[in-house]
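Asker: Below: a set of structures, written as structure tokens.
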Structure 1
Amino acid sequence: MPLQYPCSYEALSRFPLYQSATEYIEQRGTPPPWNPRKLVKRWYDADAPHSVRRTVVYSDCVTGLVIGGVPEVDTCAFSREEAATVNIPPVGWAEATLGEVPLPIRPLLPNEELFVDMRFGGVIGVRDKRVPTDTGLLVEIHALCQRIATKLGA
């Protein structure tokens with residue numbers, strides 16, 4: 001199913017992604033015990049336990065950092081055990097966490113790019129590079145105009 005741009009970079013996740021312990025419970029059952037001394041990890045790789053290597057390497061991980069206005073994508077490595085499990089705070093957890101484990105994403109398509117959306121507090125998103133951002137039009141209006149132009153043969 002094609003993405004609706006712009007969207008969160010989480011839409012590019014290579015693995016199931018759980019926003020809360022409740023969501024994990026609904027889809028998978030009881031989560032592993034929460035360890036507040038470790039980073040939050042909301043995804044897991046079901047193939048990791050079957051890896052012939054002790055370390056699983058993911059080439060495209062969104063770290064959550066922004067360097068020079070561009071979201072950082074880096075290579076990340078995890079033990080098989082780390083890659084195959086989650087570390088999600090329990091329902092009602094209100095204390096600060098240490099941060100989040102970088103999220104492995106699929107390779108970007110030629111028309112896609114990561115960006116920092118300042119309209120929503122600097123969240124990292126993905127957009128279609130073919131859609132101009134300096135026209136002053138909302139993305140939805142631009143897309144509508146593109147469809148109309150296509151129907152008119154322009």
Structure 2
Amino acid sequence: MRNIAVNARSVQEVVDGFSTEAYPFTPSITGVPTLFTEFGGTNDLGVQTAEYIYARRKQAWALARSNGCYVAAFEVPPVGNAQFPVQWEANRVAMEALVDGDPSLYDVRVRVPAELMDPANTAYYTDTVHFTPLGSQVLNAAFMAAVESALGW
């Protein structure tokens with residue numbers, strides 16, 4: 001199995017970058033079973049609606065699937081500090097409800113583990129947005145378990 005993603009600062013950049021960053025590694029080109037991981041939306045929460053973020057995530061998933069990839073949709077973790085208004089969390093929750101509303105669009109749903117739901121926990125977050133090495137390990141374990149459960153890999 002190969003795992004691919006697009007490096008981006010917004011969900012629109014994921015869609016825009018698919019053809020150059022992900023497409024060359026898709027099964028339609030390589031023949032190798034591939035999982036497209038999508039962990040998008042955090043940077044969009046304060047500037048876009050939940051519906052906009054979800055629509056762009058769906059575009060990215062459709063691009064991946066149309067090129068033979070399996071799709072892993074990550075739950076976007078909460079963000080929390082004075083830089084991120086309360087509305088960001090409400091937007092995140094609304095967007096995740098849309099994602100949960102149609103699981104036929106992805107193959108693997110990766111949930112944020114309970115211990116990562118508090119962005120003020122410095123054991124797991126460096127700045128209430130980015131993970132510490134331990135936070136990354138916890139999320140990776142959840143990712144691997146979700147992939148195993150959904151795809152048997």
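FYI, it's all coordinate maths here, none of it is from the lab. Quick caveat: nothing in here was measured; it's all calculated off a predicted structure. Cβ atoms are built from the backbone, for glycine too; each structure is taken alone.
Asker: To which of 1, 2 does the computed value 15.8 (Kirkwood radius over Cα pairs in Å) belong?
Answerer: 2
Asker: Of structures 1, 2, which gives -13000 when helix-only ellipticity at 222 nm (-39500 (n - 2.57) for each DSSP H run of 4 or more, over all residues; to 500) is computed from the coordinates?
Answerer: This figure was derived from 2.
Asker: Here distance in nm of label points 7 Å out along Cα→Cβ at positions 47 and 79 has been calculated and equals 1.0, so which of 1, 2 was it run on?
Answerer: It was calculated from structure 2.
Asker: Thinking only about relative contact order in percent (Cα under 8 Å, 6 or more apart), which of 1, 2 has the largest value?
Answerer: 1
Asker: When distance in nm of label points 7 Å out along Cα→Cβ at positions 39 and 95 is calculated for each of the structures 1, 2, which structure yields the highest value?
Answerer: The maximum falls on structure 1.
Asker: Work out the source of 18.5 here, i.e. which of 1, 2 gives that when mean count of other Cβ atoms within 10 Å over residues 31-38 is computed.
Answerer: 2
Asker: Mean count of other Cβ atoms within 10 Å over residues 23-30 was computed and gave 15.1; which structure, 1, 2, did it come from?
Answerer: 2
Asker: Using the calculated result 4.1 for distance in nm of label points 7 Å out along Cα→Cβ at positions 55 and 143, pick out the matching structure from 1, 2.
Answerer: Answer by label: 1.
Asker: Now for a different question. Match the computed value 5.4 of mean projected area of the Cα convex hull in nm², for residues 63-110 alone to one of the structures 1, 2, and report its label.
Answerer: 1
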